[in-house]
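Student: Down below are the structures I want you to see.
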Structure I
Amino acid sequence: MFDHEFRSDSNDSESRERKAVRDEIGFIGLGHMGSSMAANLAAAGRQVIAYVRRPDQMERLAALGLKSTTDISKLFACEMVITMLPDDDAVRDVVFGAENFSINGLALGLKAGAIHLSMSTISSATASFLASEHARYGQGYVAAPVFGNPQAAKARQLFIVAAGAAANVDRCRPILDVIGQQTFVIGTDPAEANLVKLMGNMMTATALEVLGEAVALFLKRGLDPRPFIDIMTSTMFGGRVHKIYGDKIVKQNYAPGFVMPLAFKDVRLALAEAENARVPMPSVSVVRDRMITAMARGYAGLDWTALGLIAAEEAGLNFAPPLAVN
C-alpha cells in the first residue's frame, strides 16, 4: 500500500515535470528586441527558456527572469518556440541546424504539434519554405513580424502582423497579446506577413530619407528645421513615423535602435520582392544607395535615422553631430 502510494506520488511529480516542460516557451534570439519580448512573457507568468550560444549571456537573462541554456535540444519539448533573429540565414540555421549546432535544429527536434512562432523579419520565400518544412514534420508555423523599436518592445507597444493556419494563430494569440499592443491577422499564408513587414520598413526608410533631405535644406539656409517638422507632423504628416523620426533627425539623434546594416538588409529584401514581381521601386533604390554611403563612411553602428546625417553631408554641411544622444 505504502509502496503504491509512493509510486503514485512519484508519477504525479514526473507528470508535473513533463507538463512544466510542455508549458515552457522556447525563445531564440535574445538581442535588444528579443530580450525585452522574452522578459515581458516572463513578467506575465510564462515560463521562458532562452537558447543562447555564449554562457556569459546567462547572468543577464537570469536578471530578466529567464531560464537559459546553451543546448538547443532543451527547447525541443516546448509546445512553442519563438525566434527573433536578424536574417534569413540565422533562422535557417536554427530550423535546420548548422555547423555550429552539434545536434538537429527545430525541424527535426520539435515534436509533432509544436509551433514555431517566427517573429523575425525575413523574406517571403524563406517564410514559405519554413512553413512547408515544418508542415512536413507535423509542426505548425506562424509568421508574426513586428513593427516597433527596442523601447516599444520593452513597453509592450509593438504592432504585430501575423499569418498562418487559423488554429495555430489562435494558439499563439495569448503570447502575442503579452508581447504587443495590437495584432493584425492577415491570412493563412505566413509569407504574406513578412511581405507586409518588408513593405512597411521600406516605407519607413523612404520617409526617413525625405525627412533628412527636408531638414538638410532648412539647415543649409541657416534656419531652424524644428518649426517645419512641428507643422508637418501636426497637420499633413501626423503618423508615428514622421513624428518619432522627424524629431530624432532634427535633434541629430542617431543613437542605435535599428542599426543601419539591419535596415539595409530589409531594404534589400524589399527590393528583391519587387524585382521578383517585376515592380520597379526607384525611390527605394535611392535609399539603398544612401545606406551604402552611410556604412562606407563608418556609420554602420548608428540608427537608420543617420540617413538624415548623410543628407546633411551631401548638402555640404560639415557639422559634427552628436551621434549618441538618447
Structure II
Amino acid sequence: MTVRVSLSDDPRDFRRRDWTPLVEVDPAGTIFHTPGFLKLYWEEFGVGRLVLASAEDAEGRPVAAAAFEMIDETLRFLGGTEVTDYLGPVGRSGDAEDVGPVLWEALEGIDGWRTADLRGLPQDSAWLSLLRSSAEERRLAVEETEDQNGVAPWIELPDDWDAYLAGLPAKLRHEIRRKAKKLEAEAGAYRAETATGSTLDPFLDRFVELHRQSEGPKGVFMVPGMEIFFRRLGEEFCDRGIFRLTFLRVGDELTAGTVGFVHRGTYSLYNSAFDRRWQHLAPGMVLVAEDIREAIDEGCRRFDLLKGDYPYKYRFGARRRHVRRLIVTRR
C-alpha cells in the first residue's frame, strides 16, 4: 500500500485533522490518544514545537496519526509523562507496517532534533515493535527500556460483580468485603455519587481540596495549572459520559474521590484523593471497589489502573502490564 505522511505544526489541525475514528479502530487506542485530550494537553502544558503527523493511503483515506512535540533537540510523543499514561500513533488495523517506514522518513525531514524519546508504549501494542524495527531499517540507533513508572496493572472484568469477587483469591475477596462492612458499621450507610453537569464544579472543588491535603509528592501535584487541566477535562468529557468524577458519600461528607475515564469498554482509574480524617476506614479503597462494580454494571471488559506499580492495585486482583520506552538517536 502506498502511504503518504504529512506534517503540521498548526494547533487548529487537532480539529481539522480529527483522527478520533482511527483511535476507535486501533486496539491500542485510548482516551489519551484522542485529539480532544491531546489538544487540552498542548494548550495547558505544551512547549517547544508541535508536530502532528497524518498518514493517508493513495486514495486520500486516513490510515494513521501521531502527535509529537519537539523540545530543544528532543522529539517526543505529545502528552508528557505526568498526566498521559499511554502514548504513540494510532491507525487502522493492518496498515501499521506500511506506516512505520514513511513516518520515520517524514520525521527525519524535520531539522533540529537529535533524539526521539518515545514513551508510553504498552508492551502489547503493535506500534512498539513496528516503530523499533522501522527505525532500525533506516539505520537509526534504537534503545528499548522500561518507561518511567512503567507498569500499568489492569483487571479483566467478568459479566457481574459476584463473578468478579468469586474470581479473586479468598484473602483479597474477604478484604474487599471487610473494608466495606467496617465503613458501614462505624460510619453508617454510604453511596457512590458520580458528577453530572450540574455537580461537576462543586465535586471538582472538593477533589482539588482533598488532593492538596495529600502527603508527599501527591500533595503538591495539584498546582493551579494542573487544576485548570482537570477542570477542562471535566468540561470536555463529562457530558459525553467519558470523564467520571466519583465520590464516596458517607452521611453529608464526600470522603474520597476518584477521577476516571470510560472509553471503548475500558474504565481507566486516573487519579484519586481522600479525606485524611477518614483514613482509618479506608474510604478510598471502598470507592475503588465501587468503581469496579460500576464498570462491570456498564459492561466494561477491562478496569485499567494505569501507570504506577503500587501495592493497593493488586488488592483488587490486577495483573501487570509493562509500558515501554524507545530512545531513537540519529547517527
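Student: Using the calculated result -17000 for helix-only ellipticity at 222 nm (-39500 (n - 2.57) for each DSSP H run of 4 or more, over all residues; to 500), pick out the matching structure from I, II.
Tutor: Computing helix-only ellipticity at 222 nm (-39500 (n - 2.57) for each DSSP H run of 4 or more, over all residues; to 500) on every structure in I, II gives -17000 only for I.
Student: Quick check: 2.5 is what I get for distance in nm of label points 7 Å out along Cα→Cβ at positions 32 and 88, calculated from one of I, II. Which structure matches?
Tutor: Clearly, the read-out refers to I.
Student: Check the numbers for distance in nm of label points 7 Å out along Cα→Cβ at positions 48 and 248 across I, II and tell me which is largest.
Tutor: When distance in nm of label points 7 Å out along Cα→Cβ at positions 48 and 248 is computed for each of I, II, structure II gives the biggest number.
Student: Quick one: relative contact order in percent (Cα under 8 Å, 6 or more apart) came out at 13 when computed from one of I, II, so which one is it?
Tutor: The correct label is I.
Student: Here distance in nm of label points 7 Å out along Cα→Cβ at positions 24 and 288 has been calculated and equals 4.3, so which of I, II was it run on?
Tutor: Computed on structure I.
Student: Give the label, chosen from I, II, of the structure having the highest value of mean count of other Cβ atoms within 10 Å over residues 104-111.
Tutor: Going through I, II one by one, mean count of other Cβ atoms within 10 Å over residues 104-111 is largest in I.
Student: While we're looking at this one, here's another question. When you work out distance in nm of label points 7 Å out along Cα→Cβ at positions 192 and 224 for each of the structures I, II, which one comes out largest?
Tutor: For this comparison of distance in nm of label points 7 Å out along Cα→Cβ at positions 192 and 224, the top structure is I.
Student: Hey, P(r) over Cα pairs in 5 Å bins from 0, in percent, for residues 152-271 alone derived from one of I, II reads 2, 10, 15, 18, 18, 15, 10, 6, 4, 2, 1, 0; which structure?
Tutor: I
Student: Still on this model: Match the computed value 15.5 of Kirkwood radius over Cα pairs in Å, for residues 112-175 alone to one of the structures I, II, and report its label.
Tutor: Considering all the candidates, the number was obtained from II.
Where a number appears in this text, it was derived from the coordinates with a stated rule and is not lab data. Small disclaimer: the values here were computed from a predicted structure and weren't measured. Cβ atoms are built from the backbone, for glycine too; each structure is taken alone.
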